Each structure stands twice: as C-alpha cells, then as structure tokens.
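Input: structures, listed below.
Bear in mind these aren't lab numbers, they're just calculated from the coordinates by the rules spelled out. Because the structure is predicted, anything quoted here is derived from the model rather than measured. Cβ atoms are built from the backbone, for glycine too; each structure is taken alone.
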Structure 1
Amino acid sequence: MNSFANLLPQLRLPVFGSPMFIASGPDLVKAQCQAGIIGSFPTLNARPASMLTDWLDEIRESNAAFTTANPDRPAAPFAVNLIVHRSNNRLEADLAEVVRHQVPIVITSLGAREEVNEAVHSYGGIVLHDVINNKFAHKAVEKGADGVIAVAAGAGGHAGALSPFALVQEIRTWFDGPLLLSGAIAHGRSVLAALASGADCAYVGSAFLSTAEANVAEDYKQMVVDSAAEDVVYSSYFTGVKGNYLRGSITASGLDPDNLPDADPTKMDFGTKEGSDSKAWKDIWGSGQGIGVLGAKRTTAELVESLAAEFEAAKKDLAARN
C-alpha cells in the first residue's frame, strides 16, 4: 500500500485541494497538482458517467508530461471523491473505474463502506473519509479507512458545526494516522495553524472557487471574492445535510436566507440521474467562511504561490516570537 507519509514530501505545501461539486474538474485538478498540492474532484462531476474515464486519463497524462518536463518540481498526486450514500446510483460503476485506473487517493463521504475501502486497498490506494465528529471518525477507521478528514465549522459545502480545535484534539486522543483539517482555511497562516493543531494537512476548497480553472460561472467567482464570513449561511434545506452557502446566491434564487426550513435528511439526493435539475451547487452556491481574505480572482498557480509565501512568513513570525 502507498504510504501517506511518503506523499507529504512530494508536496510544495501540506495542502489538499478539496473536491467541490461542479467546480472541481480536470483543469482545476491538473493546476493544483502541477502547483505542488494534491488536487481532487468528485466522480459525480463527470457527466455523463462515461466521461469519468476520460477525466482520469487526462489528469494522469497531463501530470506525467508535466513531471517529465519539470523533474525538479514533479506534479503532486491526485485524489477522487466517492459519495457512498445510498442515493448515489453511480457508486459501483465509478468505483470500478477508480480501481481500474488505480487512483492513488480516494476520499469517501457520507457513509463509511468496508467494501469500498477493500477495493481501493486491493491495488495499494489510500482511503480518507470525511467526518464531522469523533463518533464518525471512529466508525470510519473501524471500517478500514486509512485516515480521516475533520470537516469542522466554517467549511464550504457540507460541513460540521464543531470547532476545528475541539474536533482535531478529540480525534488525536486515539488516532495517530493521517488526519486532514477542513474549515475556513484560505490563508497560509491557517495552513500552519492546521498543522499546529495536530493535522497532517490542510484541506482547502472555497479559496479555489475564485480561480481561473474552477468550473463555475464568473458571477460565482466574483461573489466569492466580494463576500466574507458573514455572507455564508449554514442550512440543511438544499440537500438534507447541513452545509454552507453564499447568501447572495440564495437571495438571487428568490429565497430568504434567514428563514430556510430544515430538510429531512432521509430525502437526501445528490442528483446522480442524468439531467438532474437540482438547485444545490448549480444555483445555490456553496462556500466556506474563509473567503474574506481572498480579495481578488487569481489562477490556481498564483493562489498556491500566495499560500506558500504566507505559510513561510507565518513560520518565521512564529519563530521570532519564541
């Protein structure tokens, strides 16, 4: 099996680009990997389903060509996200493609499944599972996940409500394996804070929504850079699971962001059928609370460069205080 610890030295910065519905596609993943961080995408973004093979081939070939041309700064590995919830009727087929392409890292969400973990382990892949509390972290590891992603308060899209400091420390009382932290991380100082709290890597998503390579409308990108934490609304209304969304997109859809009813989690539906008209993610735009520091739209390479410079500056500043 691949070792998570062996992946870290390959990275310019200890950061995973988190998989974002609609926004994360081959262009963003390739740019993230070639900038020196792990890029990822949800398999459900490849529509029709047959496109998943093309995406996996494209990412592998582009990263390999980049590494050949730049041996001193090879492309980082990539990951895919599998939604293992029962409403995902593509899981079996998508998993088969993941195994066939031997994707190095698989991120599983909304349910821990032993058979999925075993399939990824069959070729030496690494499984990381999204969790919003310590109870789910225990379940994920018990069912064979190699590591967990602590999705704390302030994260974009589906997110938990616990403080990142509380969640990471609870998990670290019993688990010394791979641990990533998600939740309002959009600055190099926050990446360093994630490591200081006990995580191995920061899990960054919303900051990349404003990049040139993100597969979202220009209005969405602009709203991200024009917004701040107070413009993010936490609600289960759109998918049945609590998540963070941009207030402006909710208002533009004719809804009152301050009076959204709770949804029945048993009605959760990720719109896996072709031609789905689900408003979540397409019309109601997800975002985490960290976006207030972005200030402008950039390329992925520029954003990673900025994060790296901020990260190094934060380390120096911290050392100077001791």
Structure 2
Amino acid sequence: MIKLPNWPAIAAITLFSGVCITAQAGTLEEVQNRGDLNCGVYPDDPGRSALDSNGRWQGFYVDFCRGVAAAVLHNPEYVNFVEVGSTSRFTSLVERTTDVVMYSSTWTLGRENTYNIRFPALYLFDGQGFVVRNRSNIHSLDDLNGKTVCVTGNTTTQQNLEDYINNHGFKTDVVYANGDQFFRGSICDAYSADRMNLATNLANRVENRSDYRILPDTLSREPIGPSVRDDDPQWNRIVRSVVHAVIVAEEKGITQSNIDQLKLSSQNIETRNLLGVSGDLGEHLSLDADWAYRVIKAVGNYSEIYNRHFGPDTPIGQPRGLNALWRDGGVLFAPPFK
C-alpha cells in the first residue's frame, strides 16, 4: 500500500517556516544584526540634510535618522547615510538599500499604493509656494499666467502646479528644473516648491537674498514625513514612535539638559512612560525601556530639533507656524504615551 503524504502537516510546516523566515527578515533584526541604520537623505541641502565643513551630516532630517539609531542601536552615530533624490527615495526602500528615508516627502495615498511604502508619522507641516525675482512683475498666482515656472519633476509640487494651471486655463509654461538651476539664472520667471524648501534655497543658494521674494500665496497642503516599506508593521511603529517621542517631549517640557532630572523626579504618567520609568511601551516595540530616553538625550525634543536647523537664529529663519504644538496655535501633536 502506498502511503500518501500528510498534506495538512506539510502545509502547517511550510506555513510555520514562512513565518519564521519573515520574522528573521524583520527590519529591526536586520538593522541590529548589521549594526547600523541605512537612512536615506537628500545630499547638499543645508538645514535639512547636508555635510558640514567637518564632513559630518547635519540637518533636521539627519537628527531623525540619529534618533532612530539611538532607539534601536543604542547609539545615534550608528547611521549609514544613503544619498537619495526625488526619483530614488522610494525605490531605495523597495530595493532595500535604505531602511527608512528622511526626506521632504509629502504623504499621499497614491505614493503608498504605487511604491508599497508607508508614512509612519508627520514631522513637518508645509505648503507649496513660489519664489520670484524682485525685478519680475509677479505679485500673486494670477500673475503667473503667461509666464514660465520651474519645478522639480516627479514631485507632488509638479502635479499641484500643473493641476492649478489647467484648472485656471493659464498659458503658463512648466520647466522641470530644480532650485539651483533657477537661482543660476534659468529662463524661468518663478520657481515652485514647498515653502521650507524655498526658504532653505534662499538661505544657501543665492548671493543676494534681497533680490528675491516668496509670494504670500500657498497652493497646497504638504504633510511631510519619513517613509518605510509597507511589509513590516513593527518597524513602521518604531519609526512612528521616535517621531512622536520628540513631540511629546516638547509638550512635557523634557529637553536634552533636564531629561535626567525629570526621569528621576517626574510624577507625570506620560513623562514616566516616555522615559521608561513605568509602562511597557518599549516591550511592545521589541525595544528596551530606555529607547525614547536615548532619542531625546541624543537629539532633543521637537522644538530643539526645529530651532537648531530652521529656527529664527539660523540662516533659514522660519517661524514654527503650523509646526507649533497644538496648544501654541499649531497643529503638531502626538498620541498620548499611555
């Protein structure tokens, strides 16, 4: 008699093996086994992400890279910065050359569906604007009719601009060119990008900032956040929690300088949960209790990060605006750490 295979048992073994393989291939385990975090950033973008004169990466997005490394690797310096651009930021995730991308990427549902990525959280609220030369006769969006506008291709900025032109019946030429090309004297009458992008360009890429002005109009809402692959919910939660940790830290008055004192003395339940004195938030992330303590100790709270790179004492000099905490007139908040 021929004995038939036990197909249910084989199927169960196969399923179990698949689960094990998936678990072993988790991003957290890969990063910890490798010993560094592959973090995608845009090169030469001072204030957001760039090498300083000492060859060290600095910037708003860079600090979030270091924050994730502090949480999962216990050291903010264990980061391998991978240079990405507008066409490679999402494909680098799919191709697994990056673990997370910290970039001025707008969270859209279409991007998540097209590239199989996720935006775990928001770390910047922005909007699309326009910069023009003072000698131009452009004072509002209506004045763009009949003009030439530069915009970076493969961006939501391009899509927003072309939609606006079509909807208003403008005879406006769109040229795919970046800020460098516009400020070097391109044929364009205006350049469109996120307003923080424009402020960064004016701070770093022009000789006479007074020769330019940013129009008061804002064309769109641009929720900006880090991006990760969509196949790892645990990693998504970790990156999200790092962003939320620095936001809650600002709300609770926790800074790099007072964090040790507050860890010992605070009776606030969210502060205690955040700093690992109580609760089990770290356990649920497969991290230790001090993960958020290390993040804040390394890069500070949200206010410290923002003011260090974008604030009034920097060349970019942008007020918080929408990026102020909810209690201060902005829209910035995080879920309760309870």
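Brief remarks on what is shown
- Mean count of other Cβ atoms within 10 Å over residues 188-195 - highest-scoring structure of 1, 2: 2
- Ranking 1, 2 by mean count of other Cβ atoms within 10 Å over residues 100-107, the structure that comes out highest: 2
- With P(r) over Cα pairs in 10 Å bins from 0, in percent derived as 6, 28, 38, 23, 4, 0, matching label from 1, 2: 1
- For FRET efficiency 1/(1 + (r/R0)^6) of positions 212 and 228 (r between Cβ atoms, R0 = 25 Å, to 0.05) computed as 0.70, the structure of 1, 2 it came from: 1
- Comparison of 1, 2 - label where mean count of other Cβ atoms within 10 Å over residues 44-51 is highest: 2
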